[in-house]
Structure P
Amino acid sequence: MSEETSILPVQSVYPLDDCVVEGTVLNREPLIMRFERVLTDDECRELIESAAPRLKESRLVNKVVSEIRTSRGMFFEEDESPFISRIERRIAQLMHVPVEHAEGLQVLHYGPGQEYRAHHDYFAPGTPSARNNRISTLVIYLNDVEEGGETVFPLLEIAVKPKRGSAVYFEYFYGNPELNHLTLHSSAPVIRGEKWVATQWMRRQRVRGHGLITR
């Protein structure tokens, strides 16, 4: 992968093996895109139903519970069911990265007042996880939120409203660290209703089959 070009080819339509996804550019550098129809309504419901009994209090990357992140979440195991495998393959194809580079698919639930304050998804230089750093993120919205719950990029003045089946994509593998820094983002507090999302992170090198997945 070139460090000066986007991982994802910028298109208005992405024909995948099992569906067609529409894309809209929200920002060029760093690349941030909104996708429509990544998951069907039935797929969103099945992910929520599969995840709901397994939710636990969310933690930061260092496994610490913090008021910075007040959601509940869980991770699916790699290839744990034909349904999860199909979704993971579709996401990897859309993100233009081999599925072997994918961390386990995560589902998060936010109730009223819950949020994830501004943070970066990549690991700080010099930390053990940075040796195989994250390079891109896809956040898929599994339901419509009555009010609040936007994905906000404060340095770019971008806010993405949750819509069931749609997603926001962004990448941060650039050689210019300032571009990576601009991907600072937050999940705004839910004001009314609830928010369900599925999140996929991709790593620079493969993680599957090597015991390198960090949660």
Structure Q
Amino acid sequence: MSTPLDLRQFQHQGYSFEEYVALSTQLFKEGKSTSTPAMDEPEILDYIKLNLQRMQRVLKTTELSAELQEVVRKIKTPQLWLVLTESWCGDAAQTVPLFHLMAQQNPLITTVYLLRDKTPVLMDAYLQNGKSRSIPKLIIADASTGEGITHWGPRPQALQTIYSSMLAKGDDFNTIKHELHSWYAKDKTSTSQQELYQLLKAAETATN
């Protein structure tokens, strides 16, 4: 039987949100991604440019629902939020800023942004369906014990269903990418917010 990870070990391995954005921006200017080894194909750099713009748009336009703000503010004990991400990931660009806006609602939350490819031990403990290193991934832990409480990602379930269906049909990457980002643009984080509310509400009930 494997020993559960003490998630506190990752607290000082990553970045603040501002540091993550600054790193992604600087590497992009150098023609690199955050991956190890860095992916520097022109197409990847085009994605990163769009992702940096998407993050800023989400930050500027997103209003947290009242219920989501309430459930975040009701957290009474320190929590550690670990976010696995990379600059090239379109799904991360759409939801990582949302995690940041949520965490700002409660000073008991410490959020650390970690690069997937530099944190394989953590990523492999939270694989999608036990096999895929899908990001973004939000992992919530008890800050005093390092024990995992819950996790979310890589995308809202409704969109995951669309994604899985398109993969099964053999749709090409560009078609899938367009469909996913069109969905995000129309949804405006509403579905993600609702899922995260339900996730935190369930965690609140379980820990009380």
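No lab work stands behind these numbers, since they all come straight from the coordinates. For clarity, every value in this text was computed on a predicted model and none was experimentally measured. Cβ atoms are built from the backbone, for glycine too; each structure is taken alone.
Observations on the structure shown:
- Ranking P, Q by distance in nm of label points 7 Å out along Cα→Cβ at positions 55 and 159, the structure that comes out highest: P
- Structures P, Q were compared on FRET efficiency 1/(1 + (r/R0)^6) of positions 87 and 127 (r between Cβ atoms, R0 = 35 Å, to 0.05), and the highest value belongs to Q.
- Highest-scoring label, criterion being distance in nm of label points 7 Å out along Cα→Cβ at positions 15 and 199, among P, Q: P
- Parent structure of the calculated result 41, 38, 36, given that Cα extents along the principal axes in Å is the read-out and P, Q the choices: P
- Structure (P, Q) behind the derived value 15.0, 46 of Rg and Dmax of the Cα atoms in Å, for residues 39-150 alone: Q
- Answer label among P, Q for the case where helix-only ellipticity at 222 nm (-39500 (n - 2.57) for each DSSP H run of 4 or more, over all residues; to 500), calculated from the coordinates, equals -16500: Q
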